[in-house]
Structure I
Amino acid sequence: MGERTQEQVHEVCEQACSILQATHDGDNLDPFHLWIIQEAVNGSLNEDGIGIFKIIHDRVKGGIYQRSWLHGIEHLTRDHEGYVYWKGSHVEHYSFGSKYEEEKKAAKELARRCRILESRGIKPTCNTAVWLWKDELMCI
């Protein structure tokens, strides 16, 4: 990646600040997207990364930004501290580190439990989906 002009640096910083301001200092950003913002400001992105940065900016600016689903599982999200949410309700905490496949397997199981709970009229929470969970026949 080549050198950036002072004007380009200023534009990226302005866009990054507007993203952060609109997302409660990045708290409402997907962790990967927050990393993209950081790398954009640092000038460390390749062309693909710059494209992702622009998409994030356009979506936030347009009011249509949505945090990515955890492992592509609808309704499952994670914040920057590793807390996992089902439809906005805290249901788990993950610290798998680089063990992607293990985390993906656990996320699929968690989503399965949350769907079962909802089908029975029970709100998925950390207690119902993890701590009090027995099995799908006697879920709590």
Structure II
Amino acid sequence: MGKDRLKISTGTEWEEIVGYSRAVRVGNIIEVSGTIALDKNGSSVAVGDPYRQCIQIISIARKVLEEAGSGLEDVIRTRIYVTDISQWEEIGRAHGELFRKIKPATSMVEVSKLIRPESLVEIEFTALADDEDK
């Protein structure tokens, strides 16, 4: 019936409480859940700095994508959620530095809040892997 799922976890308590995976791969499609700027201990980083938060988020996604058999160069879509759209240039600059050659489809929308008050940016990623056998 369905294809096998590769579920990637980063081991946070929230994955179990909320019932989600950091990323899921089905066939050659990889979806990375909304990601905020955290360090390996789950603490917020780059508080007040949307540029650095975006860089940290993409760094987290890179590691998750590699674990799923892919990489940033395979990203076909990003969805960027921001709490202050007036900061779009800093966020866009960070995104552009890492995706300028890849040029995935993207959107950036303002939301009233993210899960943590200090989070200014959250990004979701969709990527393709070379083969369906993982």
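Summary of values
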| item | result |
| --- | --- |
| Computed 15.1 for mean count of other Cβ atoms within 10 Å over residues 68-75 - originating structure among I, II | I |
| Cα extents along the principal axes in Å from the coordinates reads 45, 36, 24; which among I, II | II |
| Relative contact order in percent (Cα under 8 Å, 6 or more apart) - highest-scoring structure of I, II | II |
| Computed 2.0 for distance in nm of label points 7 Å out along Cα→Cβ at positions 52 and 76 - originating structure among I, II | I |
| Test item: FRET efficiency 1/(1 + (r/R0)^6) of positions 44 and 100 (r between Cβ atoms, R0 = 25 Å, to 0.05) calculated as 0.65, pick one of I, II | I |
| Of the structures I, II, the one that -15000 was derived from, the read-out being helix-only ellipticity at 222 nm (-39500 (n - 2.57) for each DSSP H run of 4 or more, over all residues; to 500) | I |
| Test item: mean count of other Cβ atoms within 10 Å over residues 4-11 calculated as 10.4, pick one of I, II | I |
| Which entry (I, II) yields the derived value 10.4 for mean count of other Cβ atoms within 10 Å over residues 12-19 | II |
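Values quoted throughout were computed directly from the atomic coordinates according to the rules given, and no laboratory measurement underlies them. It should be emphasised that the depicted structure is a prediction, and the values quoted were computed from it without experimental measurement. Cβ atoms are built from the backbone, for glycine too; each structure is taken alone.
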